[in-house]
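Have a look at these structures, which come just after this line.
Only the coordinates and a few stated rules stand behind these numbers; no lab work does. Just so you know, these numbers come straight off a predicted model, no measurement behind them. Cβ atoms are built from the backbone, for glycine too; each structure is taken alone.
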Structure I
């Protein structure tokens, strides 16, 4: 009798576990969209498999190739434990103990909640696995020396989840969490120093050499050089469609971020991001290509 009860209990528990996993994956899909769709991990230009890596990301120090984050157990993250995933996202350390180069924005993802991270993992484990080996990076010395990242992290990684500001509204705090953690906007829209660290005093003021060598504009509310003349409605519309207030459309990596990520987010979250960005101190910084 006890054996029968054990089997029945197991059969009843299996659907419940499956439902919980499905719910986590659905929540994780929303987190995935807020990150901009993890676009760097799909080699769009060469029509590579979804999230299977291989995309070259040009930096001033050489090329970094995005990794396979499908659930393939050999070449992806299928064999990673929950803690392996959290360590990678918040500490920039792989299951093998190797330090990740900061092209992977763990300096922002470290602010994400544990629940959001686990939900994102659940979503990534739900997508089709792809067997595709990761490509070695081609970085100049000493920037390809992983041991040197210990010192880099000491200078530029501040681990720990986002802390709400009790003096601000719930909407502002939601926007701050999205912009600074999930969406990691500062990783692209902030200039970096000679070591590849973000220049804190110029956060969100734009970068001439953004990801893949693309220009990242000033998104502080400076009216002359930033987005100070954009309303909250303008900003929400842009994040949904890629269309600027003057009718021009966005190009490059940001167009992918909107297409695969932000346009799928709840409007309330996009509004919260806009409210937060509008509250920043304006920084005068006209971002132009170097040849101008």
Structure II
């Protein structure tokens, strides 16, 4: 029996809580009710629902959802119940633990989060796993790719908006001389500039680089690097230039061709839902001439058929 004191929820909200409980505790889970109650709320509202559910039922809502749901629908709903840093920490742990490493997940999260977001993720990861995120990342990666991730994990990018014109020109020259202008590539110089300087400064560096080299910085990265190192530097540059466009492209690539990379699709849709999803949708339409919603339907992803 549900109590009447449900963390200050309105009578209508209490009725929804009852429906949610019934939907999770009967033969044939009512997914439509779960969607109606959880998918159309903010994360703050979902946290209140989670608290009220535990108070009223004596069980953790997430545990109940996990026991009743399966597949991609479970992954989406459980993800929606987590605050942003908890979800990011959860995804990073899954990317690292077990056999193999999901480098794409590491890149998607670590290359796109702000200093403040990164610090929250690091603290949450430690709290949830009793382990250092940096230690776990270092245990599963190597070489220059590892060094770039460690640099990002310091959450030390310059946060000012100042552009030093002389330094911007020098940085552009340094990157050019470390790559296109020599045999082999000095990746450390790319790291020093791309992982440390502030966004406004780097946008100016990219303009100067175009003048000096005759190429876009992304084209040079593709020419000079490969594998995960290429991917992480491209992600850093693309997020600095236009973060919603970066995620729009990641969504597109997760759905085009044979099959759908549901893990990427779910991660971005859940993680960016209350941050910049409207901007991502606008960029997707601009870049591909179709709405994100219509493209997802064509991708036949299990979770979107439900969500």
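Miscellaneous remarks
- If helix-only ellipticity at 222 nm (-39500 (n - 2.57) for each DSSP H run of 4 or more, over all residues; to 500) is computed and equals -11500, the structure in I, II: I
- Comparison of I, II by relative contact order in percent (Cα under 8 Å, 6 or more apart) - largest value held by: I
- Among I, II, structure where Cα Rg over 2.2 N^0.38 Å as derived comes to 1.13: II
- Of the structures I, II, the one that 0.65 was derived from, the read-out being FRET efficiency 1/(1 + (r/R0)^6) of positions 122 and 250 (r between Cβ atoms, R0 = 25 Å, to 0.05): II
- With respect to distance in nm of label points 7 Å out along Cα→Cβ at positions 50 and 274, the largest value across structures I, II is given by I.
- Origin of the value 3.0, where distance in nm of label points 7 Å out along Cα→Cβ at positions 34 and 146 was derived from one of I, II: I
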